[in-house]
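Just so it is clear, none of the values below were taken in a lab; they were calculated from the coordinates. Computed from a predicted model, the values in this text were never measured in an experiment.
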Structure 1
Amino acid sequence: MSEQQHISVGKISGVFGIKGWVKVFSFTDPRENILTYSPWLLKKGDETKTVNVVDGQLQGKTIVAQLTDVNDRDQAASLMGWDIFITQDQLPKAAKGEYYWSDLIGLNVETIDGVQLGVVDSLLETGANDVIIVQGERERVIPFLQGQTIINVDLDAGKIVVDWDPEF
């Protein structure tokens, strides 16, 4: 399974009830969006399986889902700890000027003066704004503010141009 072709969207975190429903820790925003994607590719270690989402809902602060061929609590319990992936083509096309985090990871980052800072390793949601974590000769945390610190994102060229002091 290639990490470039599959997007991690959550993890099965527990069981719900006795009819095979699972609790899901969702990485999507809003978290119930995970239920709009089907099928899910489940992965644990080297093992993978594909399941369809039959039903699901927000249950308090958690997400619960009913999956195909999971009909009792024991079957649901056997899925605890499995990671949930979807394929890139299951995502709706991003609007102009919007990006999926998975599209940004791995892009080269350089300043407006052409100084190479490194590669986007990950992103964090801070509340005020998202930040990109850039790994180069050292780690940098750069606010993802389009038109301010983020000057240009070119997915085709694999590059982000930033207005950022390389010494910072």
Structure 2
Amino acid sequence: MKTALLLNTLQNQMALLREQATPLMGHATLKPRFDRQLFRTRSTLIKDYLDEAQANLDELRHAVQSEHTEQVAWLAEHLTEQITALHREIAAWPLRMWDSAASGAGKWQRKRLENQEFERRLFEMKRERETRLNNSDTLEEQQLLMREITALEGRLIRCRQALDEIERVIERLTR
């Protein structure tokens, strides 16, 4: 009886999730939404995650009927984690509007913001290494820090080149 109630509750949760996710079904994101351990799909559509969770619920029903106790326990826990993650994703969607995979200038604006953040972090890393270099005592540590600084300078140059290219694309799109 408990198992039937659990399965019914999980099915109701899935129906509620589908209803709440309806406005988001067509929105793709730039990257997959969840960790590979939680969902196997690499899709950027929430519908595919809901479909996978529903498939796990169907598999759970089959495991209950077949009386595979270990599989039932694992699937129930995994499905609960998936439902919780989907609830969080749906609730947080208004905060993640920037992550939608729109075409045109909006996509390039997001790429520019992302690369600017990369540039900022690389600059901070380089500055931190330079500070450590000024305070370092051993030749070995100084050589290591110099190599790291050189590598970071190379990454900064490539990042700035990418930003320049993104700026050119945005300029072409907004003419």
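Results, tabulated for the structure shown:
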{"quantity": "Value -26500, calculated as helix-only ellipticity at 222 nm (-39500 (n - 2.57) for each DSSP H run of 4 or more, over all residues; to 500), assigned to which of 1, 2", "calculated": "2"}
{"quantity": "Mean projected area of the Cα convex hull in nm² from the coordinates reads 15.4; which among 1, 2", "calculated": "2"}
